[in-house]
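**Q** So, here's a batch of structures to check.
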Structure I
Amino acid sequence: MEEELATKIVCWNIAKRHEPWRELVAMDADVALLQEAGQVPPDVADKVDTGDREHWDSHVWNSEWYSGRFKNLSDRWSKVVKLSDRVKVEWFKQVGQISEVAEDEIAVSGIGTIAAARVTPHGGLPFIVVSMYARWIKPHPSTNSRWRVGYSDGSAHRIISDLSAFIGDTDPSTHRILAAGDLNMFYGATHSNRLSLTDRERTVFERMDALGLEFLGPQSPNGRQASPTPQGLPEDTKNVPTYHTAKKKPETAENQLDYVFASRGFHEEVKVRAMNEPEEWGSSDHCRLWIEVGKSV
């Protein structure tokens, strides 16, 4: 019997840096789900396949409404990247928020928040992958808000609405969807968490669950936990830090911002862990999430 190998996927916010691209091609992975990805450095351009520009760049389908206000819509994007010939990748082109799309399209409502593709392993069943980046949105000027950065749950809900197009039945077992990325929020945060809009963020995870997308963490023991428990999380939290600020480093990282979800039923074929030990963290402020889909036989 021919051995069916697991499909190896890396999810990573690379903060528009070049070095993560070089680390990706050295990992023997099949697919990367990237957030805040800039241009591919020339020295690895022949080792990765980012698909057509239409699958990640909102400039392609947006009008020129931003002319005179912004130099461009964004300089960093969510991308699905093919890293090996062990899989076939069919990217979905982004189009505006129309109600009926073609077979190779996805309607997108946020800028730089999502990229999607169909991945087919050799000898295996295809599944949909979605790279998610819940970018920050500043409150409307009329609010006179003191939220300097803004809120991320608005982008997260746009992402959920967009990926909902791949859900055509109330039975989650009829879907094979893997969605992963940086949601810029804290799973299980308490109301004492000064960095969290706790009730609003909770609705994101609840909505994923309502769509039949199982929360896969990663959670401890599939990653190193912060010690002591960060402020604003319950003592029994299983969160694992996936991000550190400029004032910290992998050893002192506290907060988990990156998560993985998969269709209920399909999720039993998916294994996830955070590569958040200091020696394996990588060259971004986010660590990598290592995802395996399928079972070896």
Structure II
Amino acid sequence: MSSDQVFSDFFYNAPDGLKLHARVYGEANTGSWPVVCLPGLTRNARDFHELALYLSTDAATPRKVIAFDYRGRGQSTYDPEVKNYNVGVEAGDILAGLAALNIEEAAFIGTSRGGLIIHVLGMMRPAVLKAIVLNDIGPLIEAAGLAHIQSYLERDPAPKTRAQATAAQRSVHGKDFPALAGANWDRMVWALYREADGGLVPDFDPRLVDIVASLDLTQPLPDLWPQFEALAAIPLLAIRGANSRLLSIDTLQQMRQRHFMIEAITVAGQGHAPFLETGSLPNDIAAFLDRAERQDSSQ
């Protein structure tokens, strides 16, 4: 158990033997679908801490929540083969973790890259997906959004203190997130950095930056519309930041047209990707999961 006794650290082996990590909240909670949380490209399980606490301690429907660190992020081992940092391998890692936890089906929450992994899981093992929350991600990614990610990852600062880190993140992302307060930025920094060498460093394999930098955004980006349409029978909540550069209004509208069980929320004053612990989002997500589970049990 962690020091504050709200989650346990779970370590398991990937199919290729790499040691990976996840956080498990509400281990004793049974009787309702567990929730699997999948973070963005360079993020980790800590991003979901507040939401996981909310879902695992909900008075009406307390759920087990599993938040994963992908290989090369957080407490998971860095991969010596950089080519393994791809959504296909990472989807296989998630399935291996669920098997180690004896979880056969769950609701999934995916932020950015986590949502892409959910699309892949839908092709690899659709039965594992009972409900889906996509946080500012869809089957079509805007090149402008990826260019913005390239830009800030390439010039990511090396702060010495958390105050410096918070100031740097607000400088880069503040225009896209005018709704956020100081505590929100503090939580972001806590999740993104770890202490090392007398300062702070981003808590991921730095070679991930090279992968993003190598993307050729002058060429058309592949889409995942066939994979998205394969999810059409699964209840889905799409969350979009009103200032998102990655998920366009047009793509969200197309998602509405191609998925007959979709609900959508646009988060004012936030960009890519909305902080899921803010405003009414925890309650909105919990209510969506409850509706989906009730509908499933009535069939």
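Throughout, read-outs are computed from the coordinates displayed, never taken from laboratory work. Fair warning: this is a prediction, and the values are worked out from it, not measured in the lab. Cβ atoms are built from the backbone, for glycine too; each structure is taken alone.
**Q** With helix-only ellipticity at 222 nm (-39500 (n - 2.57) for each DSSP H run of 4 or more, over all residues; to 500) derived from the coordinates and found to be -11000, which of I, II does the value describe?
**A** Attributed to the structure labelled II.
**Q** Same structure, new question: Just checking, which of I, II has the largest value of mean count of other Cβ atoms within 10 Å over residues 178-185?
**A** I
**Q** One of I, II was used to compute Rg and Dmax of the Cα atoms in Å, and the result was 18.0, 57. Which label is that?
**A** Going label by label, the one that fits is II.
**Q** Match the computed value 21.9 of mean count of other Cβ atoms within 10 Å over residues 18-25 to one of the structures I, II, and report its label.
**A** Going label by label, the one that fits is II.
**Q** Using Cα extents along the principal axes in Å, for residues 34-201 alone as the calculated read-out, with 44, 42, 33 as its value, let me know the right label among I, II.
**A** It was calculated from structure II.
**Q** While we're on this one: With semi-axes √(5λ) of the Cα gyration tensor in Å, for residues 122-241 alone derived from the coordinates and found to be 27, 21, 12, which of I, II does the value describe?
**A** Value 27, 21, 12 for semi-axes √(5λ) of the Cα gyration tensor in Å, for residues 122-241 alone corresponds to I out of I, II.
**Q** Still on this structure, please answer the following. Given a value of 20.0 for mean count of other Cβ atoms within 10 Å over residues 26-33, point me to the structure among I, II it was derived from.
**A** I
**Q** With distance in nm of label points 7 Å out along Cα→Cβ at positions 50 and 258 as the yardstick, tell me which of I, II scores highest.
**A** II
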